[in-house]
Structure 1
Amino acid sequence: MLLNKFPQGIARSLIIGIVLFSSLITLVLTAFQLYRDYRHDIGFIETQFEEIQNVHVRSIADSLWVADQRNLKTLIDGIYNHPNMQYLEVKDYDKTWVATGRYKTENMISRQYPLMHFHLGQNTEIGTLTVVVSLEGVYQRLIDKVVLILINNGVKTFLVASFILLFFHFLVTRHLLHIVQYLRAQKVNKTEVPLKLKRTQSATKCADELDLLVDEFNLMRQDLHGTINHLEKSEEKFRALFEQAGGYCMILGPNTPDGIPIILEANEAACTAHGYTKEEFIGRPVADIDDEEGKRLVKARTAEIMTGEPFYAENEHVRKDGTRFSVSINAKRIDISENTSLILTTEYDITKRKQSEHELKQMAEMLLESQQRLDFALRRSHIGGWELDLVDHSSH
């Protein structure tokens with residue numbers, strides 16, 4: 001239940017780190033200790049072999065020389081009662097005199113001792129003593145030690161990890177949780193209360209890392225509030241200029257999958273001129289207000305504007321009811337961040353100017369046509385008068 005209050009990432013990493021490090025140290029120390037115990041047990045077995053060589057081989061050889069099978073049995077049983085003994089056998093070249101235990105070929109160490117007897121001035125080999133020592137007891141003791149060490153170290157690791165976890169929670173994570181709750185309150189309620197940790201501090205205690213973090217955070221918070229206030233005032237000024245601009249102001253971008261910019265913001269003048277409410281106008285692809293020629297060129301125009309060069313064009317826009325009006329377009333790229341750029345457009349209604357230009361063009365065409373007709377009539381009249389003159393002179 002307590003662990004659920006911890007930041008899962010820190011708690012999990014801390015527990016895993018402690019367990020892994022403790023397990024690694026435990027494995028290394030256990031392997032070293034087991035190797036020492038194994039070498040100790042092997043050394044003890046070697047000592048047993050030396051004792052048999054130095055103490056028992058001579059007695060067994062004497063008993064075998066006199067064929068005292070009963071004494072051989074007593075000697076062999078005495079050796080067999082020693083720890084780790086698995087099988088002993090006394091034999092000469094003809095037969096086995098005594099055998100005790102059960103011979104196995106796995107997990108064992110064996111030695112063969114020649115049985116010598118001094119006769120007629122020389123040592124003569126009269127038989128052999130075979131001793132087989134089992135290592136199963138050694139291995140079993142090692143396994144028992146491994147289990148005991150693992151249980152012992154497991155309990156120690158659990159207790160140490162729990163203590164470190166609780167201690168770390170008391171010193172660090174509970175304060176981190178408090179900081180998280182404070183930040184959430186800042187985001188939701190925009191509280192102006194500075195961050196302060198819930199812990200007692202003595203007058204003589206030096207500031208630790210958490211205190212330095214809180215101090216730096218409060219300084220950053222003050223700077224942030226100042227920046228936010230400045231941005232809010234700047235936004236209010238921009239919003240006022242944006243709404244009160246004489247033209248139709250729009251902010252476009254980012255592009256749709258088809259490469260068509262979206263209308264992100266527009267002033268009331270732009271919405272009214274196009275016959276939409278602001279809710280209907282915002283979020284609409286800019287191609288929706290272009291005529292067919294504008295829709296065909298919108299991708300190329302967008303690419304041209306995004307190069308950063310100033311852009312000017314004259315185009316026809318289509319209102320919601322389908323009527324058209326002429327506009328002049330001034331557009332430029334505005335960089336919001338390193339990877340984000342938008343387009344600011346300012347448009348002016350030039351429908352009257354276009355109509356005046358059209359009317360002037362029509363009047364000029366009419367004047368030109370009238371002038372051409374007048375010139376033609378004058379030429380005809382001049383030609384006709386000259387012909388009439390010729391006729392009169394010829395009659396006289």
Structure 2
Amino acid sequence: MGGMQTHSSAQVPPLTALHRLGQSIWLDFIRRNLLEGDGFAKMVARDHLMGVTSNPAIFEKAIAAGDEYKSELQSMAQLCASEPKAAYEKLAISDIQRACDLMAPTYASSARRDGYVSLEVSPKLAHDTAGTLEEARRLWSSVRRANLMIKVPATPAGVPAVRALISEGVNVNVTLLFAVEAYRQVAEAYTAGLETFAAAGGDPSKVASVASFFVSRVDSAIDPLLDAKAKDPALAANAAKLRGKIAIANAKLAYQAYGTLCGSPRWRALAGKGARPQRLLWASTGTKDPKYRDVLYVEELIGPDTVNTVPPQTLDAFREHGVARASLGENTALWLGYLSELESLGISLDRVCDTLLDEGVKLFDVAFDKLLAAVAAHGRTR
């Protein structure tokens with residue numbers, strides 16, 4: 001789509017232009033054969049790639065579909081059969097360490113702003129604060145890399161774990177954020193955790209966090225509700241207008257909340273001690289509806305102090321025909337008006353976001369079960 005568009009009169013590559021606008025691109029993908037060859041280093045150089053995220057679904061696809069893990073899995077067949085989670089962690093920790101080492105130059109050159117690699121705690125622990133803390137601490141000490149981020153979901157049980165981990169100096173990627181109010185709670189947890197860390201003599205400049213705010217899944221949930229409303233002739237025009245708009249409007253509202261938080265006296269006191277903002281990270285930015293431009297959720301959410309974690313196909317698409325502009329701050333009042341119009345149609349974004357969080361946890365849970373089954377299968381094929 002859109003492959004004939006020019007990048008600019010100066011022909012600045014789209015990803016370079018995006019980088020210059022203050023946004024960091026992270027890759028939402030990890031796989032051993034990518035890390036072992038020179039492909040990853042080429043992406044870092046060519047695409048200004050600044051970080052890597054992973055999740056159970058990504059690891060499940062890599063382990064189940066690829067051959068690069070086969071020999072190592074076969075060499076620990078007994079462990080695969082008896083403790084598939086321990087076997088998976090051995091593979092994952094090795095990959096994450098390798099990715100952290102490959103991103104270490106970015107971590108250094110960006111003065112610790114970027115260069116992070118994320119590893120997720122088990123989604124089985126999404127509703128277990130103590131279990132999340134125990135596993136997060138164990139993974140942090142096992143990987144032993146300063147540029148690791150532990151991924152913790154923004155569930156009611158996850159948010160207190162975020163606060164505790166930040167207070168201990170552990171970097172955290174808070175995932176599965178859909179609602180702006182949930183983001184505010186996460187930002188509060190980060191701030192309070194940093195205050196505790198600094199009060200105990202820690203250097204807050206050495207702690208980093210991102211708040212992973214999911215985008216495309218919001219439209220995937222809202223658009224069918226709008227289509228149903230459009231069957232009423234009195235509502236059809238408004239409903240049609242809002243299609244494909246709510247996810248971006250919701251993200252713009254979150255960015256507005258981020259700006260307010262960064263301007264608060266409480267945050268400025270921490271910033272004076274070297275603390276770094278918890279940047280918003282746009283997640284789930286591959287376009288799911290074929291009617292939409294394939295780089296929609298990259299092009300419309302470009303702004304300073306943000307991250308966009310993109311799957312490989314979206315990265316390729318933006319490199320080929322993306323158009324970078326400072327879009328995140330554009331027409332904010334118009335976009336936020338769409339949220340009010342949605343409510344006037346009788347569609348509750350809050351309710352949809354609550355459902356998406358529940359579904360997100362379940363989706364990762366299912367992917368984790370499939371991942372462990374794929375690992376366990378190697379224990380039966382010796």
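No value in this document is a laboratory result; all are computed from the given coordinates. In this text the structure is predicted, and so the values were computed from the model without any measurement. Cβ atoms are built from the backbone, for glycine too; each structure is taken alone.
Things to note:
- Top of 1, 2 by distance in nm of label points 7 Å out along Cα→Cβ at positions 274 and 306, largest first: 2
- Ranking 1, 2 by Rg/Rh (Cα atoms, Kirkwood Rh), for residues 122-289 alone, the structure that comes out highest: 1
- Value -17500, calculated as helix-only ellipticity at 222 nm (-39500 (n - 2.57) for each DSSP H run of 4 or more, over all residues; to 500), assigned to which of 1, 2: 2
- Which of 1, 2 yields 2.54 [Cα Rg over 2.2 N^0.38 Å, calculated]: 1
- Looking at relative contact order in percent (Cα under 8 Å, 6 or more apart) for structures 1, 2, the greatest value goes to 2.
- For the structures shown (1, 2), distance in nm of label points 7 Å out along Cα→Cβ at positions 66 and 354 is largest in 1.
- Source structure (of 1, 2) for FRET efficiency 1/(1 + (r/R0)^6) of positions 114 and 162 (r between Cβ atoms, R0 = 35 Å, to 0.05), computed value 0.05: 1
- Distance in nm of label points 7 Å out along Cα→Cβ at positions 58 and 242 - highest-scoring structure of 1, 2: 1
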